[in-house]
Structure P
Amino acid sequence: MYATETCPYCRRAERLLRAKGVTELEKIRVDLEPARRREMMQRSGRHTVPQIWIGEVHVGGCDDLHALEAAGRLDPLLAA
């Protein structure tokens with residue numbers, strides 16, 4: 001997950017993932033490593049944080065993550 005320290009959406013996304021039992025979460029702090037923000041933009045085509053991947057699947061941002069949860073599609077993705 002690409003994130004910044006002060007982003008409330010990053011914290012919200014992380015809370016959901018932790019509540020789902022995710023214990024290994026790689027947070028890439030783009031506020032500390034500007035080159036990683038460029039990497040995030042190239043990979044996702046987006047410039048906002050968070051940008052979340054589950055395995056090789058680009059989920060998108062916080063709203064996208066919560067939409068997956070609401071649709072019942074987050075658990076199967078996490079289990080894969």
Structure Q
Amino acid sequence: MNRSLVTEKLTAIFRTVFNDEGIELRDDLTANEVANWDSLTHMLMIGEVEKEFSIKFKLKELGKLEDVKSLIDLIEHKMNS
């Protein structure tokens with residue numbers, strides 16, 4: 001799956017989970033910039049990502065996520081493994 005398709009699917013997940021149709025994903029977007037992004041919505045978002053892409057994250061992988069780019073990179077890595 002190419003990066004733009006991953007980003008497109010991720011954008012839909014973010015817009016639903018964070019209840020904001022205006023969210024535009026950028027590589028350097030962080031939780032601090034998204035209204036309603038707290039620990040609960042973070043776990044909901046991760047659950048939706050795992051379901052959408054048929055992957056499972058390890059806790060230590062999630063701890064290393066810094067921004068949207070690191071999430072996309074991890075999704076691509078999981079899908080190509």
Structure R
Amino acid sequence: MHTAQILQYLKKHGQLLDSEIATGTGIPLPDVHISLSDLSALKEISNCSVTRFKDGKPVEGILCRISGYVPPASPGRKAAASH
């Protein structure tokens with residue numbers, strides 16, 4: 001369905017909530033859930049259920065990232081090793 005589009009979006013943006021994927025890609029949330037289920041079954045992504053609080057109210061979601069994918073280091077100065 002939309003699995004390739006979601007996979008590319010996760011590769012570009014890293015770990016995201018299902019609602020963030022839906023907003024960013026323009027794919028309806030129920031379709032995102034179906035695609036995430038398919039990608040998880042294929043072991044393309046790792047996901048877990050999370051509860052975040054917005055204005056004191058719990059918001060359930062699915063947190064997703066590419067399986068085995070380590071994003072490149074961000075540009076800029078790195079902290080020096082402490083001795």
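Brief remarks follow.
- helix-only ellipticity at 222 nm (-39500 (n - 2.57) for each DSSP H run of 4 or more, over all residues; to 500) derived as -11500 - corresponding label from P, Q, R: R
- Test item: distance in nm of label points 7 Å out along Cα→Cβ at positions 5 and 53 calculated as 1.3, pick one of P, Q, R: Q
- Which entry (P, Q, R) yields the derived value 0.1 for distance in nm of label points 7 Å out along Cα→Cβ at positions 21 and 45: R
Bear in mind that the values in this text are calculations on the coordinates, not laboratory data. Just so it is clear, the structure is predicted and the values come from calculations on it, not from any experiment. Cβ atoms are built from the backbone, for glycine too; each structure is taken alone.
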